[in-house]
Structure 1
Amino acid sequence: MSTGLTAAGIEKLRETAAEHVGDTQVPGLVALVASGEQVHVESLGHLTIGGAPVARDSLFRIASTTKPITAAAVLRLVDEGLVDLDEPVDRLLPELANPRVLRRPDGPLTDTVPARRAITARDLLTFTGGFGMAMEMFAAATPWPVDQAQRSLGLATFGPPEPAVQPDPDTWIANLGSLPLLAQPGERWLYNTGSSVLGVLAARAAGTPFAEVLRSRLFEPLGMRDTRFWAADSSRLATAYVSGPGGLLVWDQPDGAWSRPPAFGDGAAGLVSTAEDLLAFARMLLRGGSPVLSAEAVRGMTTDQLTAEQKARGGLGPDFFTGRSWTLGQSVLDSGAYGWDGGLGTSFLVDPGRDLIVIVLTQRMFDSPEPPPVHRAIQAAAYAALA
């Protein structure tokens, strides 16, 4: 355990963050580092190039950092007895009953075999439900038929989040259920889709929209006042940028796709949030779940849940499972640190062994599955700042 952040370490952290801020790098960021009760925040740059400055309470699209939050909501329903981790999802999601499985993940949609067993909530949390992103699909010479089909059905589950494209939850899950799986349930880790499905499952288990499940079970008791599927005050929302040949290009404006409630609250990548709200979520995990989760649920979210065989079939790149695995909803390192990043520019890291939380929010989309240098540099500076 650490004894806090040193003054010299905080100064170096500030310098490190500032080095990465600029119109051609990261236009703005909020970096929050916490150790025990000590919290240090750097708010640098601008929400939009040439626009208003970033503030401590600025809103960012947290993309896949949504995933651990969705997992926590589902595990809260498990604690309430509304969801059973190992029960087939057929009762709540009949659209996914009796699935078919592609003989080859890149093969025609009609070339399938029956699934050997049903999908469970545990499969969805561990991303072993049989449907999701495989890295080889992005290296293929021609698009896989299943990728083309999911795009045409508005699933938006094999790429960046697209809240303006996805239909209502009942239509979304019916569209997913019309497609075959890419792998047998429990066979391999496939990214992203499991968390989207969990949002539909949670809503049906609780009998209320997924946004309300999140509000009542997590956000309200934890004081996460600004986390939701849209920015109620778009003036606080950063412009989203993507790298282009001539510099950064606008990907989404503050009055764009996240400026209004979406038809589908995507549990994989749909939330906007602040550094303070994510700090509240991280501290809940460090406290062992109080006041929203059981200690058993937190253990599931913070320890390796995959078999060697599941890891051997690949992740987000050939070395993805080197020094890392997957829990019920997020990544865990061999060191015991856990969290997950958001491809639109965020990272979330909790290290219980060092009593350290590092949250970095930017508005620049990742160029690869690995976090950009700004995230790695700030995390390294945070560790170096520990007494």
Structure 2
Amino acid sequence: MSTSIRATPGGVVRRGRKRRVRTARQRRLRRVVAIAVALILIGPAISYGRALTAPGSATWQMRTVDWIRLKHGGALVNAIENWWYTRHKPAAGPPDAAALPRIGSGPAKVIGPATLPRLPGVALLPGESTWSPGRTGASGLPLVYTAFLRPDPAHLSVVAGVAWIRTSGTTTHLVAGTTQPGGPVGPDAAAVPTADIGKLVATFNSGFKMQDIAGGFYLDGRTARPLAAGQASLVIDKDGVATVGAWGRDVRMTAGVVAVRQNLALVVDHGRPVAGLSTNADGRWGSAHNQYQYTWRSGVGIDAHGNLIYVAGDKMNLATLAAAMADAGVVRGMQLDIHSGMASFASWEPLSGANGSAPTKLLPRMPRSAYRYLNPDQRDFFYVTAN
């Protein structure tokens, strides 16, 4: 740029040089702003990168949602989930045949003084509401039975998978994941120990992330988060016997307790769905409107004889899950994790002539691998072994 000179009564002014000085200052300001923005973004970028590369089998979509929640974006995620899942209701008609589990041919056998819970409903589909035996124990009786039922008369496409696990003859274990529960409860291996794989009866998911519940987590003398009165709790004693109840009413801390996993409030009590599930007025069952979402849901409870019952299915709202659990014989039950990829259950059978076990998903369309918990997982989980 050439410098123009103009004479004035006050002297000579070089206008071009003044414009160059102003432009240089603007460039410096832009550089400072760019550096400041980069410094502001570098922290979240590193944090997000660590979330994407952390050990565990979660997909990048799951890791992204968890990272957003961790960064105080829970309200945004909840709003999006409520909008999406409440607008995708299940079909009224029958389910796709590919959504139905494989049914075994063996008869349901008497278990000690009691029989398996009687599943309700008219068997309109082959194998519906019929128990299928799985791995047997030392007594020769099955340790696990699986079945499916349809708990929603208005949406007959909804299929709930059910697994009944005999408390006598099995040991239940709780394992900390690589990120959940966190705190002083370390992840250890975050997977089923190699020595226990050959004895596996079942593997299944745990509950919500710690930041999303009021309850706590206790394992082998370590507390990740304080246990809260009234919260639904799966409790395991030193003999590996698991039970479910409200903390402080049905279950409490004793010298024999080795593990406690809490998750919201009971959804089934005295064999019936708890009142208020459809409104969730006081937030006992998660964020507002969460109860309306038609999504993958899972739950666990005990029957009248103290045996474990796990239930899961897609396109279920909270009331439907509780109805399915009550239909399956649950007398006290709690919701576990929800949404695609979070509900995982596999029953295991010994490999013929080999040292190991082979899994079968409770429902064929459960998104995650049946081998999920043989590798380090980000979330805590449960597994059951034969004694």
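Since every read-out is calculated from the coordinates, none of them should be taken as a lab result. Computed from a prediction, not measured in an experiment: that's the story for all the values here. Cβ atoms are built from the backbone, for glycine too; each structure is taken alone.
To which of 1, 2 does the computed value 0.95 (FRET efficiency 1/(1 + (r/R0)^6) of positions 239 and 303 (r between Cβ atoms, R0 = 30 Å, to 0.05)) belong? The structure behind it is 2.
I have -8000 for helix-only ellipticity at 222 nm (-39500 (n - 2.57) for each DSSP H run of 4 or more, over all residues; to 500), calculated from one of the structures 1, 2. Which structure is it? It must be structure 1, since only it matches.
When mean count of other Cβ atoms within 10 Å over residues 327-334 is computed for each of 1, 2, the one that comes out at 26.0 is 2. State the single structure among 1, 2 that was used to calculate P(r) over Cα pairs in 10 Å bins from 0, in percent, giving 5, 25, 34, 26, 9, 1, 0. Only structure 1 yields this read-out.
Comparing relative contact order in percent (Cα under 8 Å, 6 or more apart) across structures 1, 2, the highest figure comes from 1.
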